[in-house]
Structure 1
Amino acid sequence: MLARKIFWILTFLLMTVIFIFSSRPGDLSIQDSAWFLDKAKIMDEEEALDTSNMQAMVVQRKIRKAAHIILFASLAMLIYASIYGYAGKALESGVISWLLTILFAISDEIHQYFVPGRSAQLQDVIRDGKGALIGCLLMMILFLIIERLPQLQRFINKIYNFNADKIFFKNRQ
């Protein structure tokens with residue numbers, strides 16, 4: 001039960017982080033990307049902020065796309081870990097966590113619409129959905145393996161504090 005609470009806390013923390021980043025006006029968001037590029041030693045921060053530098057703008061765009069995919073894949077994985085067992089087996093948990101992550105992505109874009117210098121973009125929701133799908137697929141594969149191995153089922157039972165056999169085998173008997 002403690003593990004599930006930790007997963008929920010981490011889920012809401014990541015949602016909060018995404019909300020905070022979405023709340024930053026457009027010019028500050030660009031500075032965030034430039035700061036990251038500088039710290040990652042990809043390009044100097046001044047160069048990354050130069051809007052006339054097409055190469056810098058392309059790199060900035062790629063960083064933003066990657067951030068969407070990574071953040072929403074992580075969010076989907078945390079939601080999956082939080083709801084697993086409530087929703088049933090691995091596949092059901094995957095579908096529900098993907099849908100919940102997409103709903104959050106849509107609400108995030110609506111929120112961004114009201115932030116100065118930002119906009120709501122369908123492409124971002126699609127990108128977030130791709131990231132969520134990747135995260136859900138990884139978790140589904142992991143939990144499908146767990147559901148097939150009795151040793152791992154006992155481990156999951158301890159983590160989630162439920163009788164895994166009743167959930168995993170209720171339809172097989």
Structure 2
Amino acid sequence: MTAKTTKQGAKQDSAMNAAESIAAASQETMRNFAKASTESYEKAFGGMRDKAEKMFEGYGDMAASGKQSMEAWNNAGAAYGRGMEAISGEWMKFAKQMLDSNVQATKAILGAKSLNEAMELQSEYARGSFDGFMAQSTKVGEMATKVAQETAEPINAQFTASVEKWRQNAA
């Protein structure tokens with residue numbers, strides 16, 4: 001080989017080595033860029049994934065809470081309906097008693113032998129009717145109080161559970 005050929009071979013080897021070095025450096029730079037981009041993406045959006053999952057869990061909790069609230073209101077409505085039915089039945093029973101009592105009093109007054117006896121029977125009937133009405137009103141008032149408590153119970157329980165859940169989530 002001649003010196004010229006050897007110089008050309010050395011230049012080619014040197015150029016080849018330089019090209020390989022540049023290619024290796026480029027590959028390393030690309031790897032580092034990809035790694036840095038991936039890490040940046042994970043930092044930027046990794047927490048977002050957790051936040052989105054928590055948000056969806058929150059929506060699920062909210063839907064469950066809404067369902068529980070509707071069930072509580074439904075139970076309260078059912079308790080109210082049962083209570084009003086019982087109160088109505090009690091008033092109807094009282095009205096029937098009063099009607100029977102009125103018929104008996106009318107017969108007694110019409111069968112009175114004197115005006116004084118008729119007035120006395122009328123007075124007894126009025127006093128008995130008033131006493132009966134007051135007793136019935138007291139009984140129905142107690143029933144109404146019980147109905148109010150039974151109606152409010154499921155709503156209060158749901159409200160208490162919701163407040164406790166919110167308190168735990170806030171802590």
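Quick note: the coordinates plus some simple rules give every number you see, no bench work behind them. What you see is a predicted model; the values in this text were computed from it and never measured. Cβ atoms are built from the backbone, for glycine too; each structure is taken alone.
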**Message:** One of 1, 2 was used to compute distance in nm of label points 7 Å out along Cα→Cβ at positions 51 and 131, and the result was 7.7. Which label is that?
**Reply:** 2
**Complete:** Note: distance in nm of label points 7 Å out along Cα→Cβ at positions 67 and 123 at 1.6, derived from one of structures 1, 2, originates from structure 1
**Prompt:** The value 14.0 for mean count of other Cβ atoms within 10 Å over residues 19-26 was derived from one model only; which of 1, 2 is it?
**Reply:** 1
**Message:** I have 33 for relative contact order in percent (Cα under 8 Å, 6 or more apart), calculated from one of the structures 1, 2. Which structure is it?
**Reply:** 2
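I have -27000 for helix-only ellipticity at 222 nm (-39500 (n - 2.57) for each DSSP H run of 4 or more, over all residues; to 500), calculated from one of the structures 1, 2. Which structure is it?
On the way: 1: -27000; 2: -36500.
Label of the originating structure: 1.
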**Request:** Name the one structure among 1, 2 that Cα extents along the principal axes in Å, for residues 83-146 alone of 46, 19, 12 was derived from.
**Result:** 1
**Which entry (1, 2) yields the derived value 1.79 for Rg/Rh (Cα atoms, Kirkwood Rh)** = 2
